[in-house]
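Asks: Got some structures for you, see below.
Throughout, read-outs are computed from the coordinates displayed, never taken from laboratory work. Predicted model, so just to flag it, every value in this text is computed and none were measured. Cβ atoms are built from the backbone, for glycine too; each structure is taken alone.
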Structure I
């Protein structure tokens with residue numbers, strides 16, 4: 001089994017999960033910035049072309065960050081980041097879905113359609129006129145989440161979950177692409193500082209982050 005890895009906030013989220021769970025995997029590096037993940041050699045293995053991906057021992061490939069993490073969480077014994085009961089696992093998936101659908105995908109697409117347009121215009125269908133609206137939507141959803149986190153240690157409650165890793169890696173990346181967190185969001189700001197102090201935050205950064213000038 002190996003992780004098909006690269007620079008980027010989504011691969012970083014999986015690496016952060018691996019550090020939190022104490023799981024070690026072999027890796028295969030692809031150059032995301034050069035578009036290696038959009039070439040036929042990779043899309044033959046992962047038709048979606050996104051990064052990262054997990055190649056299993058039988059040669060099959062899993063993509064989508066949360067699917068990769070759920071698979072690894074269930075496969076490896078130890079303290080689960082998904083929760084132990086059916087209710088905990090369902091709540092974890094709910095908050096992860098809310099974060100991805102309402103916040104992180106809007107931030108990423110806004111970047112692809114504006115500041116990152118030159119990089120993505122020949123790789124994806126880009127909608128530049130949608131960028132400002134997506135940024136506004138993510139800001140509004142962050143305000144909504146901030147209002148819920150006054151008495152929470154983590155996004156979903158008292159325990160670290162996938163939603164925290166998804167949101168942290170996105171916001172840390174967003175700070176370098178013109179979408180910094182609003183300093184008035186005190187609850188999320190305090191949560192971000194707590195996440196930043198976890199060993200997995202530094203341990204998950206890709207070696208090329210400093211050269212690229214973005215955290216991924």
Structure II
């Protein structure tokens with residue numbers, strides 16, 4: 001079942017200040033100072049709603065959404081998350097993708113934990129990994145394996161930029177994040193590494 005798209009137009013309209021706030025989250029500096037990041041797409045929004053992630057705002061675009069699944073509507077209602085609508089042209093300026101689907105949310109950044117909080121469980125360490133797509137893939141793989149701890153080493157891409165979040169496909173909502181060099185992990189670890197210059 002789904003909610004008729006025309007009903008979305010009865011939602012409050014996104015204000016100018018809200019638009020400015022959201023577009024600013026495309027930049028790392030603003031994500032850090034504002035403590036937020038973007039969640040874009042229907043599947044990611046649904047995954048976020050099912051998780052413990054705090055969503056501050058949800059923006060829907062009636063001109064781009066074919067239908068609003070009842071599951072999303074019910075979860076939005078239960079969690080009392082502010083929901084707004086906006087026109088197609090405005091939404092395209094808010095979204096990071098070239099062909100947005102009309103679903104966007106502002107999520108609260110999780111804290112980067114202290115090294116002393118690392119458990120003896122497996123850790124995914126990203127060493128100077130700059131490609132956002134590869135970062136997202138590795139985060140998704142770690143979540144699939146049940147690895148909960150991710151350490152972002154120096155030179156690694158911002159793990160909460162939109163492309164990494166999309167590539168993670170919901171992994172961000174399950175993982176714990178740390179930021180430190182490997183020699184500060186605080187206890188002995190065995191390292192398994194992959195090198196693109198290596199030979200099979």
Structure III
């Protein structure tokens with residue numbers, strides 16, 4: 001997928017003036033009249049400029065870019081393969097974490113998007129690589145806080161590490177994103193009840 005903003009080295013909210021400046025700077029560097037073998041590069045730069053400088057073309061391009069309509073066949077195949085491995089890994093993560101790890105690691109290597117990173121991190125954690133697993137789960141969460149699964153996975157990791165306050169926080173976020181999930185509610189209830197029992201025993205001990 002070709003990102004014309006990256007081709008010109010400008011941000012998505014770049015002004016027309018910024019786009020023009022970027023184009024003329026690159027056009028001088030790669031113009032085929034001055035540099036042989038740069039024809040394809042120059043054509044790409046020009047195409048990017050013509051698309052982004054026109055308001056209607058730019059609007060339509062951004063829509064297609066965000067919806068993935070420009071995704072090339074290789075990217076589609078990679079995504080499809082990774083999603084298949086992800087599905088297999090998720091189905092094994094409770095009963096056979098080691099096998100799940102192999103599937104999820106392969107999926108992550110092919111297509112490292114946040115949801116795959118999250119499950120890969122969870123599999124690392126469950127197979128004894130706790131520090132690395134926590135790191136990947138936290139990174140996935142920072143990349144995408146609107147996925148209930150990513151929030152849930154991080155909550156489970158925090159819970160297992162005894163970080164109850166953090167676990168409860170992200171599990172509540174997961175619950176807001178998926179309010180009908182019974183498994184999220186079970187984890188929240190478990191954390192709350194264990195916290196209450198802890199307070200009771202602490203008072204008795206005192």
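Asks: Figure out for me which of the structures I, II, III the number -9000 belongs to, where helix-only ellipticity at 222 nm (-39500 (n - 2.57) for each DSSP H run of 4 or more, over all residues; to 500) was derived from the coordinates.
Replies: So the calculation was done on II.
Asks: Next question, about the same structure. Taking distance in nm of label points 7 Å out along Cα→Cβ at positions 14 and 94 as the quantity of interest, name the structure among I, II, III where it is greatest.
Replies: Once distance in nm of label points 7 Å out along Cα→Cβ at positions 14 and 94 is tallied for I, II, III, the winner is III.
Asks: Rank structures I, II, III by Rg/Rh (Cα atoms, Kirkwood Rh) and report only the one at the top, that is, the highest.
Replies: III
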